[in-house]
1. Can you tell which of I, II yields 16.9 when Kirkwood radius over Cα pairs in Å, for residues 140-267 alone is derived from it?
2. Taking distance in nm of label points 7 Å out along Cα→Cβ at positions 52 and 252 from the coordinates of each of I, II, which one would give 5.4?
3. For mean count of other Cβ atoms within 10 Å over residues 164-171, which of the structures I, II scores highest?
4. Tell me which of I, II gives 17.2 when you compute mean count of other Cβ atoms within 10 Å over residues 92-99.
5. Hey, Cα Rg over 2.2 N^0.38 Å derived from one of I, II reads 1.01; which structure?
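Every number in this text was worked out from the coordinates using simple rules, so none of it is lab data. All values derive from a computational prediction rather than experimental measurement. Cβ atoms are built from the backbone, for glycine too; each structure is taken alone.
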Structure I
Amino acid sequence: MKKVVVTGGAGFAGSHIVDELCRACPDAQVVVFDKMTYAGDVRNIAHHLFADRIRLIVGDVADLGACRRAVADASLVIHAAAESHVDHSFGNSLEFTRTNVLGTHALVEACRQERVPRIIHVSTDEVYGEVLDGAVDEEAVLRPTNPYSSSKAAAEMILRGYIQSYQAPILIVRANNLYGVRQFPEKIIPRFICHMLTGRRLPLHGDGLNRRHYLSTKDFARAVLFLAQKGEVGETYNIGTQEEYTNLQVGEMIAGHFGRGVADVADFVSDRPFNDARYSISWDKLAAMGWRPGNRLRDDIGQLVAWYSEHLGRYADLFGVARDPAADAPEDGAFGVNAGLGLAT
C-alpha cells in the first residue's frame, strides 16, 4: 500500500486505525482526512505528525471536492468518519444524515472518480436493531431503530448501489461497541471513569439492564487492517467479541476499580426515547479467516482509568477540572499541541 487515507482519523476509532497502519505498514503514506469536530483531537495523532509519519488534511467528507483532493492516488481508503453518539442523534438527527449519509455518498463518489482500488467502510452492529436472543450474521435484515443507526444503514444502501452499479471495490465492516483510550467521554465507559475521577455520580439509563458487547479498539483496528489485506470486495464482515455486559455491570466494574459499590455511586436516570435492549452479532465469518480478539474489558479497566486520570485536562470544560498543560500535551509529551503542525486544508 502506497497511500492510505483514513477519514475521521483524528477521532477515537480512526486514530487507533492510524496507529495500527503506522505499526503494520511503515512504508505507507498515511493521510488523515478529518473535519476536526469536538470528537476529533489533533493530540490523538500528534505523535505521528511530529514524526512526519502522517499528513493531516482538515476537511468535510460531505464536500466532494475536498474528498477528491484527499483520496487522489490512494491505494486504500478507510472511511471511519461519522457522527456516532446515539443520544445526540435524537436532538440533532439532520447533522447525522448530512455526515453519515451525504458524507459517505460524497466520499465514495470521490473514490469512484479517482479510481481508488479498495475502500473499507466502517458501519456498526446497530444497523441490525434489537437482537434479544442469539446473534445475527451478515445476511440479516437491517432494522435500525434510532436516527444514528438509520443514518448508518442508509449509508450502506448507497454503498450497495455503488457496488452493484459501478462494481465499486468496497468492503463493509460492522463492529460491536468499541472501548479504549482517547474515546470522548460521552460514551458510557469513559464517561463513567471521568465521573468517578471527579466525584460525580454515574447516570444509568432506565433500569441499567440494556446489554452491549464491548470490543477493544485495538482489536478493531487490527481487524480492519486484516480485512484490508484478506477481505473480499463486495462483502460485509461483522467484527465482534464475547465480552457482553449490561450497563449496570459496566458501572460495577468501574466503581469496583475505585473500591466502591455501584449502588453507592450510581443514579438511575430517564432513558432515551428508544433504547435497544441488546445487540449481538455473529462474527464466525471473520473468525474462519483467522482473526480473533485479544483483549477483555475487565482486564483493560485499569489502563483506561490510568489514561483518563492522566489526560483529564483534555475534558476540563466537561468536568470543571483545571487544565494541566503537561497532561494535555501530545501523548509522547514532546511538543505543545499547536506547535508547527503544518495542517493542510
Structure II
Amino acid sequence: MNVRVGVIGVGMIGQDHIRRITQVLTGGSVTAVNDVDAARAGQVAAGLPGAHIHDTAAALVADDNVDAILVASWGPAHEEQVLAAIAAGKPVFCEKPLAPSSAACQRIMDAETAAGRRLTQVGFMRRYDAGYRAMKAALDDGTLGPPLLMHCAHRNPSVPPYFTTEMSISDSAVHEIDIARWLFGEEITAATVLSPRRSGQAPDGVRDPLILILEMAGGALVDDELFVNARYGYDVRGEVVCETGTVALADTSEVTVRTANRHGGRVPVDWRDRFIRAYDTELQEWLDAVAAGTSTGPGTWDGYAAAAVTDAALEALRTGQRTAVTMPERPDFYAKAP
C-alpha cells in the first residue's frame, strides 16, 4: 500500500520530512500540503507533482486523497490539528510536543479513547536512534542489574534569538524526559531544576546551563545537563549506571584521527546531523504501521506524560523547589510499557 500523506506545516522540519518520504523512504507519497505561509506552501508543492495546496489544515485533513496526516506546524496549533485527524479517523504523526500543555494532551487522549482506535504517534525520534535502541536492549537483557542512575547531556552550539530559559525544558529536555521513561519502562514522579554559574555565552535573560533532576517511579535518579550555548557543536550524551555495570551511548564521531601528537573526532553540527538516521527509521516505521493498520510508536499517552513532566519541571524552574508530577494512572486503552 502506498500511504498518501498530507503535511501540515512546511517549515524546516516539515520540508525535511517531505524530502525523506519522497526521496529516501518507501511506501509513502505526499499528496497535499498546508502552511500558514501560503507562498511557502506553494513553493514546496511546486516540487511535488500532483500535490494539492490547502488553504486550511481542516481542508487538508478532509481531503479524500490523504490517507494519513503529518503535523509539523508550530506547537500551539497541534491540538486542533490532531483532534481533526482523529475525528476523520486518519492516522496522524505529530512532531513534539503533542500539545503545549498536559490539559490539551488530555483532550486529545479523550478524543482518541472515544474513537476506540490508537491513531496518534508523537515524534520522539530518539527511540529510533541505533545507540538508544542498543542501550534499551542492554537494560532489558537484565545482566547489568537494576538501573540506579542515568547521566544525560543535551548541548547545542547556540539557539535562536527568541529562545527562552523555559525552552531549555520544553524544547530540549523533553527528549530526555521521554527517553528516560522509555529506557526505564516506568514513569517520572518528580522534577528539580538547578542553575549553575551562568555562561557568558548565554543571551541576555537566558539562564544557561541548567541541571534537571528527574525521579523515576522505581527510585532511580536521572540528571540532565542542558547547555544550549555550548558553541563547539551538538553533543548528546547518555549513560545508565546499574548495579553490576553501565551502558552508555558511544561517541558519535565515525572515526578518530591521530596526527601530530593529537587525536580527535567530529562533533555533529546540529540535531539533523546527529539524528538523521533516527528520523528516517521513525518515519519508515510509521508508514509501515499505517499501511498495516496498526500503531507501534510513541503515542498519545507518551505525549501526555512528557507534557505532565514538563509542566512539573517548569514549575520547579520557577520556584526552585522539587515539584511532584501530577498525572493519573495510565488508562487501560494505553496499557503497554512506555
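1. Details: I: 16.9; II: 16.0.
Computing Kirkwood radius over Cα pairs in Å, for residues 140-267 alone on every structure in I, II gives 16.9 only for I.
2. Working: I: 5.4; II: 3.9.
Label of the originating structure: I.
3. Numbers: I: 15.8; II: 19.5.
Sorting by mean count of other Cβ atoms within 10 Å over residues 164-171 in descending order puts II first.
4. Details: I: 17.2; II: 25.4.
Label of the source structure: I.
5. II
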